[in-house]
Structure 1
């Protein structure tokens, strides 16, 4: 799905989106899921360096790197932000689904899985909005 979206698609998706805060990140944050991808955040001065990979048709991409501030604010990096954000969103959805399917009671399962689905939504939003379209 990631590599099929174009800048024209993003314009359509962005309609009616409201500003949100940047997703919370921390030093040493690491997230991965087989056949989806992974990302690692490392603190550097007042920013974070992100290293990430994702899979296209079962093949892992090269390792990408960027600063969190730069990828969040630089319009020329919006396709990289899209790939990273959707990768993290898909990982969160997959982990939430695993929790949902591992707990018998529907109410308890949803209560435990919902933080992962919320994170997935936050990262998807970050991925598709225009550069700098965030609340402080």
Structure 2
């Protein structure tokens, strides 16, 4: 066979071998492509799962903007409820003046108790003033 001259045609036996080899190459190539597709599909699914997990834990940009806007509203509400420092300082000064006035008044009473003027005398004086005030209030109501 090897030494026989050929007329340019491929014999059936040789054709069968060539077609079988081509079929095997195609089967191998198909198997390789199938394996690659399966691996690629698996990687795509893994990436989809990772993206899905990320979406569960992170906010989208529009959700983040909405969240920031909500925080800004809450901050503005809190700021509106806070009393400004000058107003607090005014209250502190008024409280300090009241405290000083009470302290002065107590000192006067202490001094009065050491003299001939007693607390009882002061109480009688205050009761008299209260009686006068009640009388003037009732006179104003009658008018």
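Nothing in this text is a laboratory measurement; each read-out follows from the coordinates by a stated rule. Everything numeric in this text was worked out from a predicted model, so none of it was measured. Cβ atoms are built from the backbone, for glycine too; each structure is taken alone.
Here FRET efficiency 1/(1 + (r/R0)^6) of positions 51 and 75 (r between Cβ atoms, R0 = 30 Å, to 0.05) is compared for structures 1, 2. The highest value is that of 1.
Out of 1, 2, choose the structure whose coordinates give helix-only ellipticity at 222 nm (-39500 (n - 2.57) for each DSSP H run of 4 or more, over all residues; to 500) equal to -30500 when calculated. The structure behind it is 2. Out of 1, 2, choose the structure whose coordinates give P(r) over Cα pairs in 10 Å bins from 0, in percent equal to 12, 41, 35, 12, 1 when calculated. Answer by label: 1.
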